[in-house]
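These notes open a run of structures that come right after.
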Structure P
Amino acid sequence: MTKRNTGTTRRRFIAGAGAALAAPALLKGTRAYAATPTLKIGHVSPRTGPLAGFAEADDYVLDAIQQAFAAGLENNGKTWNVEIISKDSQSNPNRAAEVAADLILGEEVDIIVAASTPDTVNPVADQAEVNEVPCITTDCPWQPYFFGRNGVPGEGFQSTYHFFWGLEDVIGAFLDMWGKTGVSKNVAGLFPNDADGNAWGDAELGLPKPLAAAGYTLTDPGRFQPLSDDFSNQFAAFKAAGCEIVTGNMIAPDFATFWAQAAQQGFNPKIVTIGKALLFPSVIESLGDRGDGLSSEVWWSPNHPFSSSLTGASARELAEGYTAASGRPWTQPIGFKHALFEVVADVIKRAEDLEDPEAITAAIAGTDVNTIVGPVNWSNGPINNVTKTPLVAGQWQKDGDAFDLKIVANSAAPEIPVTADMKLLG
């Protein structure tokens, strides 16, 4: 029995009920005897539902990756075919766990990757961890990834690794942006009752302490339920506190409701900086003129000075390629979806034994590669199983008839150039 089959048996045992269903696979000839063996990569992202903006460019990215992998990847003198199997989480954590389990137990993937907020990343990583399948994730601040999965500092996880920025980085980027404007330091906090909102609003690990340390007063009326249709209580609290800045983290439909009601209620902040909801041009376009001047974090853009280790394309070339192929503006997740597979390719080439899940996991842990989103190296992360990528702040500004996300603050990552000055709303 190969190491691969030993690992698979162990995963089936842990999976419980899945063991009986998968048992016949052990009777088949192993891929070790194939002339060109195939390595299976599972991919999970929210193609549909309220988080679908994160997956808007999936087809473009996956098509390009399949082309890059078409001739196979070499490992220890042998060429391996690479098959990517992509599943839709439907923006639902339960569905994400379900399709991840199907990829692991049904498709028997060798590596699983996922992206796009804790609602997708965490359940996929949890399934990979319990089944001892190597896993790489991104597009989720590291605190909700690590602590949201009950990670223990100093111990971490066995099979699951993550690259992205943290709440300390987004807070720093926001403060960098706001500090240049001279507005009042009264901040309105919008935090939904979900994994992201609870992490961003957490009294110890989220925004409250750093904002207070920087001299800002945060008004937090408490968690609202996602897909809420009434923000009256929030407006009353924000007006009473004289808030001129609005910040937080929410899905796009909730922000659209909040921003429409803000106009009705006569609440006119000078700065609105919201994570997640304001990342995508499609959302900003849907807001019409009221999208002009909204701001958010910027994880990746055509102006980032990085190139793909897989194809050699620059950030600008990747973004412009998507626009040429789709007729749509570039979106931030393009870079990170591409980078996921850069890391996968690097791991496949370096793993000592692709038949052994533990060897693949060891190769992930030993990653040191310069990607289109910046360096990925798990030896220098803030906590176990995590490494960080650079972050700046940006503002949507009307550029002719279209909106463009301008980089307006870059103190933490000066290698990423500022492309415009911050302007106030109204």
Structure Q
Amino acid sequence: MGTVVTSDSVRTPLEAARRKAYQRLIPLTFLCYVIAYVDRSNVAIAKLTMTKDLPGFDNAVIGFGAGVFFIGYFLLEIPGTLIIERWSARKWISRIMISWGIIAALTAAVKTPMHFYCVRFLLGLAEAGFFPGIIVYLTHWFTSRDRARALAYFFVATPFAQIVSPKLSNMLLRIGTDAQHPPVLGMVGWQWVYVAWGIPAVVLGVLTLFFLTDRPRAAMWLTPEEREALENELERERAIQRAKRHMTVLEALRHPKVLMLAGAYFFIVTGNYGVEFFLPSILQRWYGMPMTTLTSVLMLPPAIALIGQLLVGWNSDRTKERRLHSVVPILIGAVALALAPASRGNATLTIACFMVAAFGVKSYLPAFWSLPSLFLTEAAAAGSIGLINSVGNLGGFLGPYVIGKVETLTGSFVGGLYFLAGFMTLSVVVILKLGIGRGDMR
């Protein structure tokens, strides 16, 4: 991160601009991603009472509905990312958040599996472009030496969301369960889980319109010297990449390394979402945990993941190595997930396995998402990031669907867990074959 100093007066304009960018942009994008992640994944908690109130909502229905979100997400991902690169991140992210907040809240109105599928599909359409768009947006502000760390600060929003949301959602789930917790406005707990987490997305969407800045040259909170220094440094890096070989968007989308990254991300995302959407159900099935205990236990895996992301992001920037910082966490997580079924009967070991698995499916992210910018720039980078994320997130459909379907057919989650661990291992193989990110920043 450069030399630590105690006063702006002894910082260079570039150092001062870098510090201000962290302070101004990361907290807001972090908070937006916290709410986004809760809105896409809170079905894992809501389903614990939702399935009791709605006939026909078994694990196969929940798994398919949880996953169909990513079909809608896939369709608009690349266009949304290109809009952020070529138009305005601030306006597009604001649009995304307001629309997804409204649709997330509407999940409270579902009555049938088809209603559930439609709302989840529309939620995916609404959110498409947010995650890769923020990644592209951060490349407008952070140079290569800061990028993995900046991404790490953004990515820890997902484990943070998983830490804070279970307890809050559990409080909401009590609404309508007994005389002491009557329905509110005619709605019961699982409905309020969707409504209460949808409202903050709308509020943040409005705030984003006023507080995000598209590029350094438009930042009135930087001095003219700071704006010029940061823009010049970013342009210097882009010029180096363009000198190697300028690629059009279509060329980037066909690039073998882009396709390999998309495949690798698909395999790891399959494992990630398969675990996340069904971990509460697995622990409840294996150990009969009451809700208070369960929601406390669910805070442990993301806590380890949060620490792992920060450490991996920091060390990846320090060493300028991306490949091993991606594959080692994933491999560790795959092994832990494969061992989880053998731990059944010992709650402590089971929880430990899922904690290590969470480390694996989260900690690799800062290093992994630094890889595309090593060989792509501008619109080509934006399009490729959109493609990698859209194809990869189809794993968010496959993982929950497979584990839910396997449980419905066999009465056990074990086969599904082995499937997820196998897919994570495939991700390791693909990344190792990429041939980039070894520390030479090529």
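Distance in nm of label points 7 Å out along Cα→Cβ at positions 112 and 160 computed as 0.9: which structure among P, Q?
The value was obtained from structure P.
To which of P, Q does the computed value 26.9 (mean count of other Cβ atoms within 10 Å over residues 272-279) belong?
Going through each structure in turn, the value belongs to Q.
By the measure Rg/Rh (Cα atoms, Kirkwood Rh), for residues 104-199 alone, tell me the structure among P, Q with the highest figure. The partial results should precede the final answer.
Details: P: 1.10; Q: 1.12.
Top value of Rg/Rh (Cα atoms, Kirkwood Rh), for residues 104-199 alone, among P, Q, belongs to structure Q.
If Cα extents along the principal axes in Å is computed to be 63, 46, 44, which of P, Q is the source? All intermediate terms of the calculation are to be shown ahead of the outcome.
Details: P: 70, 42, 34; Q: 63, 46, 44.
Checking each candidate, the match is Q.
Work out distance in nm of label points 7 Å out along Cα→Cβ at positions 72 and 344 for each of structures P, Q, then name the structure with the largest result.
The structure with the largest value is Q.
helix-only ellipticity at 222 nm (-39500 (n - 2.57) for each DSSP H run of 4 or more, over all residues; to 500) computed as -10000: which structure among P, Q?
On the way: P: -10000; Q: -25500.
Label of the source structure: P.
One of P, Q was used to compute mean count of other Cβ atoms within 10 Å over residues 168-175, and the answer was 19.6. Which one was it?
So the calculation was done on Q.
Thinking of P, Q, which structure, once distance in nm of label points 7 Å out along Cα→Cβ at positions 88 and 240 is computed, gives back 3.3?
Numbers: P: 4.4; Q: 3.3.
The read-out comes from structure Q.
A value of 26 was derived for relative contact order in percent (Cα under 8 Å, 6 or more apart); which structure in P, Q was it taken from?
Q
Given a computed value of 1.7 for distance in nm of label points 7 Å out along Cα→Cβ at positions 368 and 384, which structure among P, Q does it belong to?
Of the options listed, only Q reproduces it.
Where a number appears in this text, it was derived from the coordinates with a stated rule and is not lab data. Keep in mind that what you see is a predicted model, and the values were worked out from it rather than measured. Cβ atoms are built from the backbone, for glycine too; each structure is taken alone.
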